[in-house]
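Below, each structure is written out as structure tokens.
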Structure 1
């Protein structure tokens, strides 16, 4: 079929298209780097015409114009499924709410009717000859909210890479109400994070756990990037990828010949993921590349899908861990930082993988505002801190001082293992606190 006539019929000037938004609506922006700044700017112009418009997004990397246009939150109420640095700063100013989410459950919220969009405003690649618009680098929740939206408006951007599935990677013109041709702003480039010597030391410990044929999941941050760089320079063979986020280091590992996916049990020879963020190196690699397979998050992050691959290595960061083994990765006390994301999914899923390991990695210490050395392994989590991985699910914890396996250990054995990888100068104080908390007694020896 020739879809050009339908395309022209649905082609709409941007200011005209966003007039469909009315007071009281729930408006879904795109996800991650697929947020449309073009549609956002047009909606921001209508700020004084609208009231009580709820905006939902996932990790928008910039502060939306609609939010900045309404500093008193009289017109737009901004909500994020997983906070970016921009959302975190808005949250500090009471301009952004966090929506708690176990990531793999997200699509079920729409299927069960817990949430539904009135309007979806999303960025897509240009239409192909079959009438499909590719969702680009983010498919995690996007198909679900397009399924439930009363109106779907797409911004066509020629710089968006066409990311092959997997599944649900595209939307057909018949499911779209308005097409807007945007300004073709280039894909957002993620800045390179500096890697410290401690990050490299932790990454070196992680490397000792990775075997030939392992299936990799890397979280966001300098330390996972350090692991990726070390793998690219290693002699590891036939690694697979089943991850939530695809980043530049996966390109380096693939081009170095480390990743083949031939030993995977599912999605064999494919790099499975649900969203990607990085630089043009990553976006150019993804474009029309059949070795990569993007799918919704209820597939990639389902713990029982994850567990079907052998030797899953789930490598993630944390803010702090307490002596019970509880992990806080999304808030520092009451200050919200990010979100649960896929950390719980992959730590849980890695346990169901034959030979799998779920690693929570963190530096042993940090400096507080007064410059004092503080332990990230704490007797109890900072008051108000959100538990991301409960003690019953936590698997391995890694610092620059070693690795602790927590499964099947009593509370005192956990405390012993965690204190052994804390900073040596702070271990005595942790022992005293463990005694006071009655989770360690003098007859139990800390090595």
Structure 2
């Protein structure tokens, strides 16, 4: 997925990455020839990488965009070999395979990198990518914690990189239309917003330490996170382990959190967060090793008085606002969506490609837009990123990394309030808690030698 530490171990030292920052600008910028193709590599060949790679294959067919899918990278040799074969066949041309992320960053023929790695790697992925003068696409949530999110923004600014955050609803034409109408007052003055992520999660399994599979660099997979014995949580189950993931609110909920914040025009952090929850199903019923809450109810309040509520459930549940039953998500068993309540009506966004409004006390149908089948499409989001690379205008990005930082931080604040079992007060400018050293300790995580997030970018 990321780095193969059997190669050039000394490059883990800070000096190596200081040197990486002196690499020349991407080829298409150096020559100022915008007809050159932008060569992109995908790092981390897990589940989300498929959508990255497929989007690049589709964009290669659009000559006005001018993209070349150039490489794949993973620290798991089996996954890397499979990805090289699959995407070379699907793209119709050879795809270069890298077993070490630093090889991608050192390759001056690569202009941009997409990261489909686990959450605990996202910040360092972006920072190193920016230091190597690559433009970056990073999966959601952008960061593993609030401190790292700010450092990602600082790296993008210092190196003038186009960094797109993987909240692809920002590039959905229908959802863009819905948010525009919301801002124009279609449901009057919005006084409250709520989001849900009710996704059934089965038994997430017990830790079962076992030998590291041949071809997997486990030290590299862990990267900035603690190195635990290899177990059965490497694939997907890491979402529910605090050292690697951020639970359901950071996995699915960040999409809806982003929509809610966007709809309310909130471009600062909240001043207060509270959360209560439980991991009852995993602990008591399934008896799994999952650590993050399966049920979580959180409230976030801004200085303006605006509020967002968010709820996560992980087992059988009723629907809400028609989600799942009337307006099915692409994963049809799961009620997921965003709800806006206004003085003249309500708006719902039940998936990644539609919105509906209901006006007045009788809930008469108002403006709406949808696509059959509630599709999830990453292609517009990747296209937007590539076009912004060409324009070199940060404002052209629909989900620029600072927006990703603000939305991801809502999930982090909810998790911190849950873990401390208390309401926490937050200083949005300083990005620190007020009079709460226990909460401040959860703004970041202990550094791991060779993989530390730079304090100064």
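FYI, it's all coordinate maths here, none of it is from the lab. Computed from a predicted model, the values in this text were never measured in an experiment. Cβ atoms are built from the backbone, for glycine too; each structure is taken alone.
Ranked on mean count of other Cβ atoms within 10 Å over residues 186-193, which label among 1, 2 comes first with the largest value?
2
While we're looking at this one, here's another question. With relative contact order in percent (Cα under 8 Å, 6 or more apart) derived from the coordinates and found to be 19, which of 1, 2 does the value describe?
2
For the read-out helix-only ellipticity at 222 nm (-39500 (n - 2.57) for each DSSP H run of 4 or more, over all residues; to 500), a value of -6500 was computed from one structure; give its label from 1, 2.
Corresponding structure: 1.
With mean count of other Cβ atoms within 10 Å over residues 42-49 computed per structure, which member of 1, 2 shows the largest figure?
Ranking 1, 2 on mean count of other Cβ atoms within 10 Å over residues 42-49, first place is 2.
Taking Cα extents along the principal axes in Å from the coordinates of each of 1, 2, which one would give 64, 50, 41?
This figure was derived from 2.
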